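Each reported figure results from applying straightforward, stated rules to the coordinates on display, with no laboratory input. Values in this document were obtained by computation on a predicted structure and should not be read as measured data. Cβ atoms are built from the backbone, for glycine too; each structure is taken alone.
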Structure 1
Amino acid sequence: MSNLLLQVVPSFISKGAKVTWENRKYLNLWLKSKYGKFKDKNIRFSISGLYKIQIPNTNNYLLVLNRRIKNQLQPVGGAYKRMGDDSLFNKWNYKPDNRDNGLGIDKKSNDDLRFMIQGKYCIEVLNWFDKNQERESDPRREFNEELIEPGILDSKNFRNINHKHIRRFSKNLNWSTHFSCYEILIYDVFELIPNYEQKQALINLAERGSDLSKGYAIVSCDNIEQERYMVNDEQVAPIGKHSKLLINQKF
C-alpha cells in the first residue's frame, strides 16, 4: 500500500499543480467557483465592448442613450454577440438573460453575451471568451446601430473606422442588488482613432451641442466622474457607472 501511495501522490500533486498553473490567470475565481460557495450558484455574465469617443482637442466625450434604461447616457457599444451553436453553452446549463435576473431578451438582444450559468463553469466560459472564437471581437456593430443608423454621424465619413483596444476591466462575483444575483462583468474598451475628416465631423457635432431627442450628448470628464449629465447646474440625465472606464477609472 505504501508503494502505491508513493506512486499515486506525486502524480496527484503534479496534476493539481498543472491545473493550478493553467488557471493562474483566474486563480482566485477558480478556487471560489470550483470549490467554494459559488460552485452550484447561478452566476450572471455580462460581456461587452465599449467605444471611447473623445472630441478632438477637448476632454469631452460622445455618449448615447441606453435603449433599455430610460434616459441613461452611456458609451457607444454593448454586449457582444455569440456566433456559434448552442451545444457548448448548453453544456454549461446556460440560461438567457431574463427580466428577473437581468435585462431580458428581445429581437435585438438575441444571442447577446448576457446569460446565467452554474458557478462551476465560470472558468470554462472565461477561457472560451479569451479564445476570441465564435463571438464578436469588437463593438463595430453597435457603432453602426447607435451612431450611423440614427444619423448622429454621417455614414460616408464613418463607413470605415480605426480603433485600438486600450483595456479590459472585469468585476468577478459581485452581488447585484438590482438583479438579485452574483455577476461577472467584463468590459473591453476600444478607443476610436479618427482620421482628419472624422475629427472634423466630431468637432462639428460637439459645436452643434447635445441632442437627447436624437439620442446623444457631449459630456465632460467631470460629468462622467459624477455620473450625471449637467446643464446649467441641473441634472439632465444620469450617466452609467461603467462610463468611468472611458476616463481610466473603476466603478
Structure 2
Amino acid sequence: MAERCIHCGSCIAACPMGIADGPALPDPARCSACGRCAQVCPTGTRQLVGHPLTVPELVEIVERDRPFYEETGGGVTFSGGEPLAQPRFLLACLEALRSRAIDTAVDTCGVAPRHLLLEAAPLTGLFLYDLKIMDPARHERVVGVPLAPILENLRALDRAGTRIWLRVPLIPGFTDDKANLEAVGAFAAGLETTRRLHLLPYHRFGTEKRLGLGLDDAMAEVTPPPPASLETAVAILGGFGLDVRIGG
C-alpha cells in the first residue's frame, strides 16, 4: 500500500491530531481513528478498516441479504479475529438473528470462557472450530496460548449436541506432519457427535495486510501445500472415520 502514496500532503492537512504523515502508520496511542485522512487520500494509501455498529444496525444490514440466504440456504458467519472476544455483542446479534429465522455460524479458535461458548451454542446454527497443533508444548510455543482449554471447550460443545465443523489449517512445517495429523484424527474420532473436518490449505492472502500494519512477514518462507500433501492429509484423517473435506 505504501507504494501508492504520492506525498500530496492531504492526510497531513486533514488530520485533527497532527499525526498523519503520508504512508507512515500513525501512533495507535494517539490516533482516534476518525478516518479523515482516509477520506481525503486520493490513492487509497490510507484506509480506515472497520467501524462501530450497534446490534440493530447490524441486523438491518443483514436483512438486506435475506433473499440470498433463502435462495442458497446460507446465513451469517461471525468471524474475526475471535468473535467471542466481544461476547455480549455477539450473543445479542445471535439472539436477534435467531428471532428473525436467519441462520448463523460462529468461527472460533476456542479461546474463550466455556460458559460463553455454551451460552452461544443454542443461539448458533453451526460452530466452525479450529484445531491446529496437538502437542501442548509446541502449541503454546507457536500459537501462544495453552491447548488444554481449547480441547475441553470443544468437548463441552460436542457433548451439548452442538453442530460443529472442525477446521484444520494445513500449514507446511507447522501442522502438516504425520504425527500432528494423526493426533488431530484421534482426538476428533473420540468426540461424541462431531465427524466433519475441513482442511484449510495455507495461503498468503494476509501478507499485504500484515505488511500494511508495519509488521514483518514472519511466514515469508512458507508456501502453500502441494496437492500431494493434501491427499496425504485427507488419507490420514479419513482413516479415523472422519468426513474430511478440503476448504470451507
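Which of 1, 2 yields -11000 for helix-only ellipticity at 222 nm (-39500 (n - 2.57) for each DSSP H run of 4 or more, over all residues; to 500), as computed?
2
Tell me which structure, out of 1, 2, gives 33, 10, 5 once semi-axes √(5λ) of the Cα gyration tensor in Å, for residues 120-159 alone is calculated. All intermediate terms of the calculation are to be shown ahead of the outcome.
On the way: 1: 33, 10, 5; 2: 23, 10, 7.
Going label by label, the one that fits is 1.
Ranked by relative contact order in percent (Cα under 8 Å, 6 or more apart), structures 1, 2 are topped by 1, which has the highest value.
When Cα extents along the principal axes in Å, for residues 88-207 alone is computed for each of 1, 2, which one produces 49, 28, 25? Considering all the candidates, the number was obtained from 1.
So distance in nm of label points 7 Å out along Cα→Cβ at positions 48 and 232, computed for just one structure, reads 4.9; which one of 1, 2 is that? The read-out was computed on structure 2.
For Kirkwood radius over Cα pairs in Å, the calculated result is 20.7, so let me know which of 1, 2 that is. Derived from the structure labelled 2.
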